[in-house]
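**Q** Some structures are shown below for you to check.
Just so it is clear, none of the values below were taken in a lab; they were calculated from the coordinates. Treat the numbers as computed from the prediction; the structure is a model and nothing was measured. Cβ atoms are built from the backbone, for glycine too; each structure is taken alone.
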Structure 1
């Protein structure tokens, strides 16, 4: 299966909107790992974090492709196709 949402990637040079999960920073909460939206640069926490803000961002905006925002990682994932992009 091939991801059919690559055309929704607007950011090629990822410029984060914040240095951590935007919502967790505002509420004073913590996260496990960070993900960045490749459509708008939103930084959210992963599904292992209690708030799951990256997934919530996808559900609210429809932006399907995220990238790991962890140092040394560059994998991408499509929520709609439920697969990693190469």
Structure 2
């Protein structure tokens, strides 16, 4: 493999990583922002109040996004296998 081919594989890997992780990170960010706003308004400083809703939101997003994530990873793997086979 030449240098540009390695960079293409790395770029494809990073793009796939961002596509897969972005929905989970965005939902976690929004839920955390909403919870911290709620805590600031009510002055409730309970640690489990921040952890449990984020955990539930991440599990729901992972369950809903699992087909997309699997398809994206499968596509990346097939593109990578094609590059390996073609030399």
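**Q** Among the shown structures 1, 2, from which was the value 2.3 of distance in nm of label points 7 Å out along Cα→Cβ at positions 40 and 56 calculated?
**A** 2
**Q** Next question, about the same structure. Which structure, out of 1, 2, was distance in nm of label points 7 Å out along Cα→Cβ at positions 32 and 64 calculated from, if the result is 1.9?
**A** That value comes from structure 2.
**Q** Further question: Have a look at 1, 2 and say which one yields -34000 for helix-only ellipticity at 222 nm (-39500 (n - 2.57) for each DSSP H run of 4 or more, over all residues; to 500), as calculated.
**A** The structure behind it is 2.
**Q** Here relative contact order in percent (Cα under 8 Å, 6 or more apart) was calculated and came to 26; which of the structures 1, 2 was it taken from?
**A** 1
**Q** Another question, if that's okay. Can you tell which of 1, 2 yields 19, 56, 23, 2 when P(r) over Cα pairs in 10 Å bins from 0, in percent is derived from it?
**A** Answer for the origin of the read-out: 1.
**Q** Turning to a different aspect of this structure: Computing mean count of other Cβ atoms within 10 Å over residues 48-55 gives 18.2 for which of 1, 2?
**A** Source structure for this number: 1.
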